[in-house]
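Readers should treat all values here as calculations from the given coordinates under stated rules, not as data from a laboratory. This is a predicted model, so every value here is computed, not measured. Cβ atoms are built from the backbone, for glycine too; each structure is taken alone.
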Structure I
Amino acid sequence: MTDAPNPLLQPSTLPYGLPDYTRIRPEHYLPAFRAAFDEHRREVSRITMVRSMPTFENTIEALERSGELLERVSHAFYTVSSADATPEIQAVDEQLAPLMAAHHDAVTLDGALYWRVQQVHSQLDDLDLDAEQRYLVERHYREMTHAGAALDDEAKARLTLLNQQLSTLSNTFERNLLNDTNDLAVVFETEDELAGLGAGELSAAARSAAERGVDGYVVSLPLFTGHPYLSQLKNRESRRRIMEASRSRASRGNANDNRSVLIEIARLRAERAALLGYPSHAAYVTADETAGTPEAVERMLRELAAPSARNASTERAALQEIVDELEPEPFPVEAHDWAFYTEKVRAARYDIDTAALRPWFEAERVLHDGVFFAATQLYGVTFAERADLVAYHPGARVFEVRNDDGSELGLYVLDLYTRDSKRGGAWMNPIVSQSRLRGTRPVVVNNLNVPQPADGEPTLLTLDEVTTLFHEFGHALHGLFAVVTYPHFAGTNVFRDFVEFPSQVNEMWILWPEVLDNYARHHVTGEPLDAAVIERLRSAETFDQGHATSEYLAAAWLDQAWHRIGPDESVTDAAAFEASALSEIGLDDPAVPTRYSSAYFAHVFSGGYSAGYYSYIWSEVLDADTVDWFRENGGLTRENGDRFRQRLLGVGGSKDPLEAYRDFRGRDAEIAPLLKRRGLTP
């Protein structure tokens with residue numbers, strides 16, 4: 001590294017505090033983290049060394065002011081490590097994982113700091129605090145207690161070791177998955193093998209092959225078990241190869257095999273839960289979520305599993321009829337056939353070919369005239385691309401967001417396309433979090449993994465990709481709209497089983513008449529999507545929901561199974577454990593595999609959803625109920641948008657989420673709208 005100042009150690013001079021990624025190099029990160037760790041420890045030490053009795057100002061607010069440099073460096077780095085994990089960045093990540101875990105524990109488990117927080121919490125009813133301040137005291141006390149701050153020194157030492165081991169293993173899991181996913185990208189020699197794909201998809205596969213230096217076409221794998229191309233590929237062997245590659249990721253007995261890694265993660269999490277006084281990791285996690293207990297999660301999953309499996313069985317019978325009718329030599333429907341013949345049934349029942357809709361879903365139009373348009377209609381916000389601002393990768397674009405009065409709100413970064421250095425899936429994360437205390441405004445990122453066609457060719461999205469873009473933008477709005485004083489509550493810092501609610505609500509606008517008519521225009525002719533097709537799309541909304549719900553519930557149940565293991569239970573065979581768990585709940589249909597198998601279940605073994613993958617369906621209860629509210633109250637209006645923004649999105653994590661929901665809806669959520677949406681009503 002040169003003698004030039006480390007750009008991470010000084011506040012950015014760019015608008016909204018966007019890190020100056022043009023100056024940041026991989027070798028800057030570790031020194032910046034070490035400096036940030038030292039500064040944060042000094043700040044905490046100054047709090048604990050105060051001689052006067054603990055107050056909100058000298059303890060809780062001082063704690064909120066601390067760690068600003070560490071947060072700035074962390075947001076800058078983890079944005080890159082997930083979206084552009086070059087070998088140099090991966091090397092930093094491996095060294096950083098145990099250091100970050102150790103530092104987190106050094107602060108969270110600090111006995112002197114915990115005593116001061118306890119003292120403020122014990123005086124809570126006597127203090128003159130506003131609602132956000134009061135809730136902040138409650139959360140700091142609850143979170144430190146939950147993390148183990150009340151343990152004795154010997155137990156804390158063991159806990160710290162466990163946390164460091166888990167951090168390292170989670171990093172290993174993610175690295176193995178990324179490497180094996182890249183290694184297993186499927187190479188096809190001829191265009192005939194990919195018959196059924198459109199020109200844009202073929203162009204993307206050819207581009208991917210060229211970038212890898214191989215002849216032919218390369219189909220990269222998404223994070224989940226299936227693949228968008230399976231619905232279009234006419235060649236059954238090609239479908240089988242893609243599905244087989246997807247399902248074998250990180251479980252092939254090579255250097256990237258994750259099975260022993262995930263078994264050890266589950267074991268250590270169980271040991272940690274026992275140390276903290278819980279019977280399982282699932283019990284530990286749900287104790288500080290809206291669900292409360294794993295039993296509450298189990299009740300919901302079981303309630304939905306049986307009707308979902310029945311619906312999937314009915315759907316499979318319909319697929320088999322089509323196969324028997326169309327194929328010269330019929331065969332039993334297998335997992336790699338499901339999507340392809342589902343489109344045949346959809347076409348027969350509803351006269352819809354979802355692949356044929358892609359020309360109406362050109363990415364730029366979907367973004368500007370769909371996603372941004374709906375947000376402007378609802379909330380009055382506007383978006384202007386800032387070509388002068390450079391993000392962390394040339395493919396990431398920066399937009400300035402302003403309120404309807406022209407005031408500055410924040411920055412939105414969109415990173416649309418897949419690449420080998422980007423982890424799978426789609427997500428939102430902050431680069432800068434909003435806080436009145438720190439005087440910061442939000443900078444948020446959306447990452448997707450859409451195949452990129454050749455230069456000059458349009459990016460035509462599938463309906464699923466359109467849904468993902470609207471979904472992730474719902475997270476972005478949450479991050480942009482939350483207006484809080486304390487950084488602890490910024491943006492999407494809410495309970496895990498509530499965080500998916502705003503993003504799922506935002507999906508409602510995809511087929512909303514005013515929005516769809518504005519963006520669903522043919523990319524060549526400009527003609528709108530036929531009204532009859534739109535009506536058929538709406539009629540088909542519950543179609544194939546047995547399959548979709550079953551594969552999701554299987555993954556949610558699998559997550560719970562791994563994390564309800566007790567500290568004395570031993571698992572030696574990951575595949576056998578998975579099969580047994582899925583059999584127990586009746587979701588072991590070979591034709592409907594779990595959305596994520598254990599070895600590539602990044603959400604729970606390297607992400608933040610351990611024992612929490614249930615949160616999507618848990619949040620969907622609120623989401624479906626909210627969609628009904630919008631329909632009952634006039635839909636896409638500023639009045640409705642302002643109410644949703646002010647009472648839900650705008651509070652961030654500064655209020656109990658279910659209390660915020662009651663404030664918005666006027667009552668608790670009801671499950672009936674979800675059952676209707678999923679086709680699970682009797």
Structure II
Amino acid sequence: MDKNYDHKQSETEIYSEWEKSGAFTPPSGEEILKSGQKTFTIIMPPPNANDPLHVGHAMFVTIEDILIRFHRMKGEAALWLPGTDHAGIETQFVFEKKLAKEGKSRFDFDRATLYEMIWKYVQENSGVAIDQMKKLGASADWSRYKFTLDPGVIKEVIKTFKKLHDDGLVYRGERLVNYCTKCGTAYSELEVDHEEREDSLYLINYGKLAVATTRPETMLGDVAVAVNPEDPRYKDLIGQTIVLPISKREIPIVGDKMVDMEFGTGAVKITPAHDSNDWEVAVRQGWNLDEIIRKHQVVGTNGKMTPNAGEYQGLSVSAAREKIIADLGETLVETKPYLHSVGVCYRCHRVIEPLPMKQFFIKVKPLADKTLAALDAKETEILGAGREKILRHWLENLRDWNISRQIVWGIRMPVWYKGEDYVVSETNPGEGYTQETDTFDTWFSSGQWPVLTLKLGKEKDFEGYYPTNVMETAYDILPFWVMRMMMLGIYMTGRSPFKTVYLHGLVRDEKGDKMSKSKGNVVNPLKLSEAYGTDALRMALVMSTAPGVDSSTGENKVRGMRNFANKIWNAGRYVQELKNPQSQEPKTDGDEKFEKKLREVISEITRLMDSNKVGLAAETVYNEFWHWFCDLMIEESKQGKVGNQTLLAGFKSLTIVLHPFVPFVTEAVWKEVFPDEGLLISQKWPEVPVE
């Protein structure tokens with residue numbers, strides 16, 4: 001063996017051997033049903049097909065690959081089904097920035113042309129994520145790879161929507177939605193980020209009372225002022241009217257318990273067309289919302305004031321605010337700083353406008369109730385401190401899901417209009433119909449991912465591999481994705497799509513700070529892998545981690561883990577010299593102690609892996625191999641206290657146990673020390689004796 005392990009020379013060659021061996025590809029579902037072989041399935045969280053991998057992707061690849069390799073070695077049909085996501089608004093947003101650099105806009109192209117341009121752009125870059133996952137050692141079954149815009153996927157997503165519609169769980173309605181005037185699309189509640197911002201709080205005299213607001217520009221659309229009916233200051237005013245400043249319209253004073261008596265003056269302006277709480281007040285009051293929208297929507301989807309804003313028409317929201325503040329004169333009683341949470345677009349960070357729009361919604365309560373029942377029945381276990389409680393909170397408080405998106409890049413909704421009437425159909429229902437231009441929310445298609453990928457796999461893959469064993473992903477997309485996969489999976493199949501949810505924490509820098517481009521502390525996993533070896537990166541990422549808990553990784557940690565790969569290599573060089581002893585050595589007391597300890601080590605690592613305690617298993621195998629096997633047992637073998645054959649057999653077992661964590665260096669060592677025994681990836685996990 002060479003004196004040093006050179007990862008650059010061996011990793012590409014080893015991965016190629018793994019792929020050619022067929023080890024990544026388990027039997028079809030049909031074969032599984034015939035053989036009765038135990039299965040272990042992970043559906044890969046599909047990364048954006050257009051983006052290079054970041055350190056969070058490297059974390060999921062590492063954890064999932066460790067689990068898959070372990071269960072494969074245990075003799076199970078281990079399916080890791082990969083795929084990539086078209087990523088809807090995210091991809092279109094990036095593409096539009098590219099167009100802007102060329103002095104162009106999405107509005108310069110018709111729908112079909114724009115879609116084709118984005119498709120070509122994505123295809124040009126789609127191999128990047130897959131190649132990078134392979135560099136990280138991902139032993140996924142690439143023969144079963146899926147893309148969220150594959151024709152088969154699109155067909156199945158449309159079928160699910162039609163079934164939901166036919167079951168009365170989809171409706172089209174005009175309601176307030178979260179709208180980004182820059183990205184030009186609506187979002188669901190979950191996709192709105194919230195930022196702490198310091199704005200101004202304006203105290204405005206409405207005559208008989210004063211109101212406090214952060215948005216004076218929407219007062220042009222006020223239809224009432226509300227007070228708490230239990231507020232002694234104002235209860236006698238309920239039922240009276242006031243004259244709205246600037247607009248000079250007469251509006252009523254109403255009572256509603258949603259008004260916080262402690263906030264501001266205890267009186268709030270009611271603008272149903274631009275505030276979700278105010279919308280609910282209008283519903284409770286029984287007002288005509290269609291008329292309110294028609295007469296009192298004062299901000300449009302372009303982010304400018306509408307004709308209902310009178311002389312302020314055409315001004316941007318911020319310009320209208322400034323002009324109205326100036327025009328209020330003495331009616332503006334006070335202005336003071338105000339720190340509050342503001343909803344912003346999760347892509348461009350522009351302030352979200354609540355706007356009334358006709359959209360398609362899914363009634364989520366029936367789906368959420370079944371998901372809660374699955375959690376109650378322990379059908380799915382959530383790993384990550386406190387995360388099940390968070391999931392239950394979302395499910396219990398979820399509003400109907402707006403699944404319409406005003407973008408081109410995605411699956412077009414199968415809705416056809418003739419006048420105001422519409423039908424849901426997979427094809428054009430006939431002459432005179434025009435198709436909806438909106439696309440589905442990306443999370444609607446990816447929410448069906450475990451079901452769709454298996455249904456569209458090999459013969460009877462769904463029957464053989466569903467429900468899956470583990471859904472492993474970052475905890476920050478628990479409500480975006482995991483919850484929706486559970487809701488839609490249970491709706492489509494009657495069973496939760498996975499038995500265990502493993503939520504890894506966010507990866508922070510070595511000081512524990514969140515990584516960001518502005519701080520300059522973003523770790524590029526591929527560069528670290530290139531510099532120090534994939535095994536070093538994997539161990540640095542996963543060592544001592546626990547579900548739901550953030551961890552720290554940086555170059556120093558990865559550099560340190562390179563020493564571990566070298567330790568394995570050097571141990572291999574030592575035991576290689578022990579092969580083919582001249583005579584069979586008799587067993588000694590030292591051999592028996594060694595073998596007993598070895599069984600304990602393997603048993604403990606097996607127990608931890610069976611319990612999905614990947615971080616602890618990595619820590620255990622690291623410590624036992626380095627400090628027990630290398631530091632103690634190799635030294636004892638040099639002194640004749642442990643026999644050569646015993647040490648060699650122990651090294652063989654430990655190399656197998658190390659393989660899921662550090663697959664490249666262990667495969668390289670295996671080829672040198674055990675050249676006649678086939679690839680390490682295909683070896684059986686050491687049997688753990690029953691105590």
With mean count of other Cβ atoms within 10 Å over residues 418-425 computed for every candidate in I, II, 12.5 is reproduced by structure II
For distance in nm of label points 7 Å out along Cα→Cβ at positions 186 and 458 computed as 2.7, the structure of I, II it came from:
I
From which structure (I, II) was FRET efficiency 1/(1 + (r/R0)^6) of positions 274 and 658 (r between Cβ atoms, R0 = 35 Å, to 0.05) calculated, if the value obtained is 0.05?
II
Determine which structure produced the value -16500 for helix-only ellipticity at 222 nm (-39500 (n - 2.57) for each DSSP H run of 4 or more, over all residues; to 500), calculated from the coordinates; the candidates are I, II.
I
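Comparing mean projected area of the Cα convex hull in nm² across structures I, II, which is largest?
For this comparison of mean projected area of the Cα convex hull in nm², the top structure is II.
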